[in-house]
Structure P
Amino acid sequence: MPMPNRLAASTSPYLLQHKENPVDWWEWGPEAFAHAEASQRPVLLSVGYSAFHWCNVMAHESFEDDATAAFMNEHFVNVKVDREERPDVDAVYMEAVQAMTGHGGWPMTSFLTASGEPFFCGTYWPPEPRRGMPSFRQVLESVAQTWQTRRDEVLAAGAEVVQRLSRPPGGATAQVTSELLDRALSSLRAGYDGVHGGFGGAPKFPPSMVLEFLLRHAARTGEGLELVEHTCRAMAGGGMYDQLAGGFARYSVDAQWVVPHFEKMLYDNALLLRVHVHLWRATGSASARRVALETADFLLRDLRTAEGGFASALDADTDGEEGLTYVWTPAQLLDALGDDDGAWAVEQFDVTDAGTFEGGASVLQRLLEPDDAERYARVCARLLEVRGRRPQPGRDDKVVAAWNGLAIAALAEAGTLLDRPDLVDAAEVCADLLRELHTVDGRLLRTSIGGRAGRHAGVLEDYADVAEGLLALSSATGDLSRLRDAEALLDVVLQHFPDGRGGLFDTADDAEQLMRRPQDPTDGAVPSGLAAAAGAMLTCAAMTGRDDLRTAAEQALSTVAPLIGTHARFAGWAAAVSEALLAGPAEVVVLERPDLLAVARRATSPGAVVVTGGPLAEGRPSGAAYVCRQFVCEAPTTDAARLAEQLQARLPEAGS
């Protein structure tokens, strides 16, 4: 008898990938847990996301296997969750996985009671015993037997896990000071890879939020800029960056940035686009400008949806094989380009007979600047054309509010600073989509797909990152409706997310109640919701004069300040926002002076707010620039050099 297809109506491409499984999947919701209670079976919770290789591997090995599925259906109520759609569910149960096993990752597999309490957790299990790991079937049989014969112990264990993980919010607080941020730089230097750039060893992830902090810290102190330049140069020269089409892969499997894990995520590319724009602004680096524009073009070409939003990711696999679309052998280059250009490309892209990837293939690198720019462009165009005829990775078309907010901010700034109005236009269309489809009665929905809104409530990072994007867009265009929309979202944050101690929960007070209310102030692949909210509130306060927003930002930062001083790698965005707090941030009003506006936008003063209208501009004569900090203003100026001095800006020659 065929299983009911409960996933067919999902707005998650990850869930839709599993709709034809022989597993009797349920979506997360009260119906599944009510069925578990009624049938006296435990819940098997499987969490993953569509672009990740090992989620697809476990699906193929186990969830598509009839015998395994039959056992799951007989003994468990099986619930499938897209972690990108439900980050709150993911966060709560990932903490349980880490507490029980000492590590985490995806696919995440947890066994729960009918009340949602986890009693046994893990990640990937193979179909056969391997390297000390039991098979997935062995795990299933052991859990099922334990549930049937020792249920009281299981229920007690689940209650103990919940009690251990349920802790009151809050902890030590500290004031944000220049000394604190200087210590953050020192701790980052101590863990820096001086040979290859970045932090730590393999696998190596792009440290986007830390790089933003270092850029702002360097603008204040002159220290740390070389770490940003080195890391950005190393990342963009290696195989983690797509040398033909632009855009960054999720991470490098090695410490040298050579071989990527091939999925491309929207959030990485939005964050790294902004980093490279800001690096160009600080240094005039032609390389940073090139990478920023190529990454922006990648977003518009490969991730933009028909509705004007941005898709979540391109998959790691193509037809079940990692790297199939992207890697090359010397023979393939010669075949695509002919002997002369092919031999040149082999050397230019460091493609060897031994290869850097599986099967003697290589990921293209750009270790040296090409000696012939015109030839390089022609070769890249030809290789991209040939690559386009290969099978292509799937795309997760899910539009996530938070990540689209990051994209709006990056595109608005890139378009303004790099004279690409089409990028600002794309940010405008995306903002319209979030306003019209993702906003219902003033509250955000986290996802949509194909113009159809999802059903899950937005979390803190959604409100914070969308507000951040709208504020950047308002600054770029002068559209005050974007400022008002951002302000409204931040009012929701003030009303529904505080923890009563200065910090912020990751879910609203009226959201679905889980095992516990998630609250994680550390950066992961994206800025923490708390740090992102603090940054947006600080900017909005500077643009509107609202002291309650500034106070809330200061309080939120005080809760994460101890982490900034000791583990800055995991609090990079909070450190970046703290630099803006110390700098004021500068509030710059420029009225009817395009020349002064260009100077203001090139300013590196941390978190500087540049506007051409709105509350800051009221009552000010046109034809001048005004620099204020917390509404204490310097004398208006009509002189570009004086404005740069007021902003403590260093304006290098573009292209140097």
Structure Q
Amino acid sequence: MEKFTSGIVKRRKLIIIIFITLAVLCGVMAMGVPVNYNLEDYLPKDSNSTEGMSLMEKEFDEDFPTASIMVRNVSVHQALEYKEDLENISGVTAVTWLDDVIGQDILHSTPLEFLDSSVTEAYYKNGNALFSVSIAPGFEVEAVDGIYELIGEENAASGSSVSKAVVQKLSATETLRSLLILVPLIIIVLLLTTSSYIEPLLYLAALGVAILINMGTNLLFDDISFITYTVSPILQMAVSLDYAIFLMHSFKEYREQYEPEEAMKRAIKKSFTSVAASAATTVIGFLALLFMRFQIGADLGINLVKGVALSFISVMIFLPALALSFVRIMDKTQHKTVRMDLKRVGQWLMKLRIPLLIISILVIIPCFLAKDKIPFEYGSGAGIKASRAEEDKLAIEEQFGKINQMAIIVPKGGNGSLNMLSNELEDIEGISAVISYASYIGPAIPEGFVEGQDSMFNSENYSRIILYTDYEIESKETFAAIEKIRATAEQYYDEVYLVGESASVYDIKDSITADNTLVTLIAVLGIFLVILISFKSLSLPFILVFTIEAAIWINLAFTYFQGSSLNYIGYLVINTVQLGATIDYAILITDRYMHNRTLLPAKEAMAKTLANNIVAVMISAGILASAGFALTLTSSNPIVRELGGLLARGTILSFVMVSTVLPALLILFDKVIRKTTYKNGFHLSKKTGGDIK
């Protein structure tokens, strides 16, 4: 450690040059990191819809439709011209309309009233044409802009690709807007609690460099999810700011006795272990996300773990070099700090600990039960509210009903089975049209017209059935219908794939529901072991983990009691992020209490602990809660917005629990802690050998 600290002090200019150079390079690299807005891409590779989409892309020439375009008041001839124009838009890979289903010759030669209305009215109704458009992944914004330019304001566009284009446009500057809210808040808090005007800028510089390096190194991956892109920089700054505060606090203490260089060496030595332990608990919480089958967890988890590690390195190496280089300016920009005497608060909390504990238990029990009854959402369809895309969606539904297309892919062969399956699917409530080779090209259209339309429904090895449904993208009824559709197809075929937005959302639900118990268990056990090793106690891990878990239960139960739903990704992530990020508050209070308990009786030890440390916890919690509020205020994406709200509320609840319930539990179980903690050194009564209360 001596060589390490001496190296930082002696080579501080070189260190500053290296870190700033890396930050600039990574900042440039970050602009080239692809952002993935498609949640379906993070499904397990063996999920039914994922396998089905891969198979369809391989076997069929035409891509699956991802947008519905309605053009009003057009003739059949004009609609065909619009179709050709749509096909020429960059990013559009296929356009399907009525002519693809029944053939252009029949469309031109046969009056519409003589054709099957269940087919024609899915594409052309009341003079309005509805096109099914396929857009290449990653080209949503470009394609949708081109579509809007073609159809103008009077016509409409909706679908998953349109929603993604809207979300991408709105999300492009969200991280910057979040930081523009969070950074001033952090500066204000730090100005009130530090003694130099320039000191907060050093903290932000150290963390800013770590954030830029983290974002730039994401270029090593194929892409990152929009959730990671939006959330990771904010969380990284919020959870790692404590590392910088702790180091600089130690530096100022040692400066009272030593010259700056020696003071910094000692500060690094003193803070290294404690900051590393704090980072470890946070990292363990984030690492649990890697065990999700739904790979959005791994995407976010890897990024946050990398971010925390880089923040730790930056604080331990770059910040000391920076602080020593600016130490004279720090001295010249000194100001008075706001001092808070919270002795009375500590005493007050001690007097009220039993009533507060009883109230907490009365709150925790129903919240524990309520958290499992929250109605969940699994997709990201709510991201287009208050946009043209939402208005267009309603306009299309007004003319054609709800448009929710799905496709069934089955092995080729046996038209009899395909025809029977098509007939049975038509009887399922909510399916408005079933279009397949067997049901329309086979029985209804003469042989001479088959050849040109065959590729839409048949590949070399598989057949495809297109389903037009009026289901919501996700609901209990939709999920029940998907199960029924799959079960019906499996009566005729051993190999069945169902694809479409609803099918993907169903598989997301199926995947992440199974992730919940595993991810939470891994996070809890990992942090449990860290606390066990740190405190050498069998009882303290139970008390500390229970305190934060209770805060999580209350946080989640808010949604149930409000009568609203919650996106399941937010639910899973907050389970690990809130635990990993706020367990440090409980560890700090417990660590200080255990030290004070060697000198004082339980009540006095806790009163002193709260008086001396509640401000530090309050500052840390305030910054993390501010990060959550920043995400909520700036994000247009419902998943990110919900996650921000959960983080803000959860952090405040963790602070309240650590300030009220944890002290009461530590005092209540004082004897148990003493008996189950190795070499505790507790202060005991000389007369009885027992605890002084």
Structure R
Amino acid sequence: MKEKRWLIKSQKSEEMETLCRELNVSEVIARLLINRGYNTPALAKRFLNKSLDQLCDPFLLPDMEKAVARIKSAIENKQPITVYGDYDVDGITSTTILYRYLVSEGGIVSCYIPDRVEEGYGVNNSAIDAIKENGCRLIITVDSGITAVEELGYAKSLGMDVIVTDHHECGEELPDAIAVIDPKRTDSEYPYKYLAGVGVAFKLICALAGQERRMEMIEKYSVLTAVGTIADVMPLSGENRILVSLGLKRIDNTDDIGLKALIRMAGIGKKKVSTSVIGYSIAPRINAVGRVGKAMRAVDLLLAKTAEEADEIATDLCDANRLRQEEESKLIAEANEMIEADKSILDNRIIILDNDNWHNGIIGIASSRLNEKYGLPTVLITFDGDVGKGSCRSSKSPFNIYAALDRFKHYFDKFGGHMSAAGFTIKREYVEDFKRELTEFVNSTVTEEELTPKIDVDCEIGIEEISFSTIRDISMLEPYGTENPAPVFMLRDAVITEILPLSFDKHIRVTLSKDGHSVNGFCFGVSPDSFGFCCGDKIDIVFNLDVNVYRGIESPQVTIRDVKLSEKELQRIHKEKSLFEKYENGKALTPDEAAELIPDMDDFTKVFRYLRRLKEEIKLIEASRVIANSVEGNFGMCKLKVCLDVFDEMGLIKLRKINNTEYNFEIVPTEEKVNLNKSKLLVKLRGISG
């Protein structure tokens, strides 16, 4: 993995002082607010208040009045309506809330979700034919439709009216529909442009219900609106922040039978349902059934009428998620084997792999995992006959995967995406040329700097600030998500005092100490062997801060995002290596250097006991770290080597060099007490030190 670069943000002292004084908040909160662009009391108050007054009038969305009139007419005249959604969480929640509302108002309503494998994304003519055969008079798209100009034109030619609700970027031509509701229309006067698809559907419901029923709509639909918004990784700023806050406030007490069953089946238990819980536990289960099954099953869950029905479907979703995880693990293992077999793949600045047998519903997730592991943009392609489907991921950085692929769109049958994720279909005959040309382009135009993973760090804090008080303060900024990420802090010069494996070496807990304080930090997905640090190391960490609940006991939880040896430790190691080289090569030592090398009797005792545990081989760097953790004062590799040399000289061990820092040894049995002070080496060092 590439070493990550930490970008530590700075704040103007006068802005900090103003926020602390005017808002009566801590310095940490002031820094966090400034980092997120809320650098004046007015902006900060608006962000922190999360007031309903910040919800925009739904009739500011283009064509909203036309949509409301046509839908009410369809309900009154008992005209069949079809809600046409999408197979991801945003599309599924959009479909669910609009269906529920229309049915509650007396509408004759059905749902249609395209099959990811058979139909792909968006509106298609075969689906329109099936919908027409069912007697539909009005199609309402949710989370899709804005670019389906030809397909929705076909629907109109069959005598069906169409209302489009979407949140994606608009093309040059809008569909010919009764209404096209999208905050990103160029003529839109809607103040907030970043609603999820479910957010647009929710605004349609609010417009249909009227201002006097707004709180009723919030009570009924804000939870699923929050779930869809979070899952679609939309910015949690402006109106999205309010909608998600409203949903999270109600989710623990939701009367949604299906969602409650899924929460229970996901093993969330009494854990607070936060944005991260939705993003990592709930959303993947809803998404999974669309990847390895039928997405309509997820809609069925959210529309379930009984607990028994909900439990059965929630079990199916959890089973689908396990299957998705298995397929994902298998795919990633195969990709890693391909990279291991051909190391030259990593000589390039992009990874492009293809395989006939990969599941096309999994390649997007897998490419994201490989991108995270290797720090390189990743393209995975799988085939169905002579047609390949590609999915691409790139960490958010100056490198734009969509722009790079756009240069080669002449190879694609279909193509779409954004800066950090894209997808395409391509004929098999073009794949090799495409791979070669894209690789050459990225190698020649993309710099190492662009591909270096980065972590934005909000600010440095002291170990004493890792506390419930700080956790309470930062909770003011929730909910976290895109454009309002969970705060990332930095702690310098902490000493590792314990490394404890968890969950059969899948994770570790690291105990850190500094200035008389100790904290536990968790590294998830990191084994003790892959951690790369030892007890006694002095490190810097960047981390998120939260509350850990274990057996009913709460404690501050440090989730470690990245670790580096501290600057002081790096300086010490450099100095020690220089001194070690002088000592090993018999070069003249200064009095201070000689004094630094001389062990005391406690050092000798600790080292000899450690040798008895090791039995035959010692690595100086690792061993010095371990011993340093159990002795007072300075103890490093140089002092350890002096101990070994004295033991060898005095006949207590036989020492054999393997390389510069590794040695074999054999403890020599002896019944006589050995006076180490008579060692010629010690006498010499003491003489130099004066």
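Computed from the coordinates by the stated procedures, all read-outs in this text should not be read as laboratory data. Computed from a predicted model, the values in this text were never measured in an experiment. Cβ atoms are built from the backbone, for glycine too; each structure is taken alone.
Please state which of the structures P, Q, R yields 9 when relative contact order in percent (Cα under 8 Å, 6 or more apart) is computed from it.
Only one of P, Q, R returns 9 for relative contact order in percent (Cα under 8 Å, 6 or more apart), namely R.
Which of P, Q, R yields 201 for volume of the Cα convex hull per residue in Å³, as computed? Write out the running numbers ahead of the final one.
Values: P: 153; Q: 173; R: 201.
It must be structure R, since only it matches.
Of the structures P, Q, R, report the one carrying the highest value of FRET efficiency 1/(1 + (r/R0)^6) of positions 208 and 528 (r between Cβ atoms, R0 = 30 Å, to 0.05). Intermediate results must be reported in sequence, preceding the final value.
Values: P: 1.00; Q: 0.35; R: 0.00.
Going through P, Q, R one by one, FRET efficiency 1/(1 + (r/R0)^6) of positions 208 and 528 (r between Cβ atoms, R0 = 30 Å, to 0.05) is largest in P.
Which one of P, Q, R has distance in nm of label points 7 Å out along Cα→Cβ at positions 120 and 224, as calculated from the coordinates, equal to 5.4? Walk me through the numbers on the way to the answer.
Values: P: 4.7; Q: 5.4; R: 2.9.
Computing distance in nm of label points 7 Å out along Cα→Cβ at positions 120 and 224 on every structure in P, Q, R gives 5.4 only for Q.
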